[in-house]
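Asker: Each structure below is given as structure tokens.
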Structure I
Amino acid sequence: MKPTILIVEDEPSIVMLIKYNIEKAGFKTDVADNGEDAVKKSRENNYDLIILDIMLPKMDGMEVCKTIRKDENNVPILMLTAKDEEFDKVSGLEIGADDYLTKPFSPRELIARIHAILRRVSTRKATGNILEIGQIKVNTDQHEVCYLNEKIELTRKEYELLVYLITHQNETLSREQLLSAVWNFDFVGDTRMVDVHIGHLREKIEKDTKNPEYIKTVRGFGYKMEDPK
């Protein structure tokens with residue numbers, strides 16, 4: 001069965017270009033030309049990926065992405081923008097987008113990004129098991145996290161960051177390494193998004209965030225996950 005991709009874009013010429021190329025690459029497509037319709041369709045259908053423009057009528061792409069994630073829908077989202085501002089990139093990925101593509105882009109690059117995202121999703125699904133460290137237990141089949149035997153709620157990126165830290169415990173990981181692994185995006189000289197998410201994670205899995213047992217700061221470099229035992 002062919003993967004189905006929702007294209008959320010209000011410019012007909014761009015829709016035509018994207019639709020033609022991704023159907024040629026073997027995907028099925030659906031289209032929404034405004035933010036409200038995109039949210040409605042995301043609730044009614046199980047898409048394999050959403051290509052989401054930022055500048056949309058009725059509801060912009062950022063709000064669409066936030067709403068989809070609030071619905072606990074983990075569909076991969078590739079955001080499009082005509083802007084090339086670092087703030088937009090950071091903001092988009094912070095609210096749950098999986099990748100980012102700046103207009104103008106080549107059809108070849110678009111297809112490569114789509115394949116890369118779908119491969120990552122497929123790999124996550126194929127490696128389901130139970131991960132444990134200290135009082136933290138992660139069920140990667142159900143995407144559930146328990147701390148002190150109580151289920152805790154994590155955002156998608158908090159969850160993926162936690163899984164990566166656990167599977168690389170006792171390794172010192174740079175902020176750039178975490179950005180590349182969890183967000184699949186490079187931000188030269190700006191890694192504040194990692195620090196923000198580490199802070200949020202600590203609030204949920206540490207008894208004392210000022211003296212963390214699990215996620216240790218390695219000054220001048222990055223972070224390390226340790227078992228407090």
Structure II
Amino acid sequence: MQSDRYSLKESFVLHRRNFRETSLLLDIFSREHGIFRLIAKGAMRGKGGRSGVLQPFLPLSLTWTSRGEPAILTGAEAQGKIFELSGKNLFCGFYLNELLVKLLPPHDPHERIFDCYTQSLQRLESGLRLDETLRFFELALLEELGYGLLLDCEAENGTEIRADLYYAYRIEQGPVECKAGDGAISGTVLLGLRNGFLTGPEETLSAKRLLRRVLHHYLGGRPLNSRALFKYSTFPQG
């Protein structure tokens with residue numbers, strides 16, 4: 001069977017695990033090919049193996065051959081410095097990676113999300129407004145997949161969202177005006193998500209709860225392993 005050869009300059013390893021004795025199985029996210037899987041044969045063999053460069057959060061140039069799934073890695077070079085993430089920032093990075101692997105269809109390019117992912121890693125590295133970085137990445141990913149949230153008007157009558165009112169958010173429909181109470185979302189939060197800025201910790205927490213519920217729906221109830229890292233860590237969840 002004839003094999004196809006590929007070369008990409010903009011790629012990231014999202015997840016890696018040992019494969020057989022000396023190889024790695026890699027989940028890759030690239031600008032041109034989206035999500036796909038590679039085998040790095042012998043990557044763990046000796047000091048000359050490729051294991052050191054095949055790390056998450058490091059921009060890579062990759063070459064590989066494909067005769068089916070998964071394809072075989074033939075070359076890997078760093079294309080810049082690794083994003084230095086540690087502690088909560090690192091766990092946030094793993095969370096972004098898991099969302100991409102579980103929500104994006106394979107071999108489907110998403111250049112806008114690739115750029116958003118790179119920008120989100122830059123923000124995580126800076127350590128500023130981590131929760132906002134996660135929320136707006138989640139929003140962008142849902143929008144890219146066709147599941148974007150309705151944030152500017154009420155779902156039933158089309159009236160504009162008001163900051164002084166409260167809403168119940170119906171997944172796949174949108175916000176419906178309701179009384180303040182358990183599960184209600186303030187118009188301030190919806191408008192903040194729309195405008196790209198959340199004003200404080202209460203608004204950020206409310207946005208997190210909303211997006212967690214929406215993501216749970218589109219994940220089909222599948223758990224996110226990266227959330228367990230937050231649950232058993234010594235710092236607040238992200």
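Asker: Given that P(r) over Cα pairs in 10 Å bins from 0, in percent, derived from a single structure, equals 7, 32, 33, 20, 8, 1, which label among I, II identifies that structure? The partial results should precede the final answer.
Answerer: On the way: I: 7, 32, 33, 20, 8, 1; II: 7, 29, 31, 19, 9, 4, 0.
Checking each candidate, the match is I.
Asker: Comparing FRET efficiency 1/(1 + (r/R0)^6) of positions 109 and 157 (r between Cβ atoms, R0 = 41 Å, to 0.05) across structures I, II, which is largest? Let's see the in-between values first.
Answerer: On the way: I: 0.95; II: 0.60.
Structure I comes out on top.
Asker: Also, I was wondering about something else. Given that FRET efficiency 1/(1 + (r/R0)^6) of positions 45 and 173 (r between Cβ atoms, R0 = 35 Å, to 0.05), derived from a single structure, equals 0.45, which label among I, II identifies that structure? Intermediate values should be presented prior to the final figure.
Answerer: Numbers: I: 0.45; II: 0.05.
Label of the originating structure: I.
Asker: I've got another one for you. Looking at FRET efficiency 1/(1 + (r/R0)^6) of positions 21 and 213 (r between Cβ atoms, R0 = 41 Å, to 0.05), point out which structure of I, II has the largest value.
Answerer: Working: I: 0.25; II: 0.45.
Between I, II, the highest calculated value is found for II.
Each value in this text was obtained by applying a stated rule to the coordinates, not by laboratory testing. What you are looking at is a predicted structure, and each value in this text was computed from that prediction instead of being measured. Cβ atoms are built from the backbone, for glycine too; each structure is taken alone.
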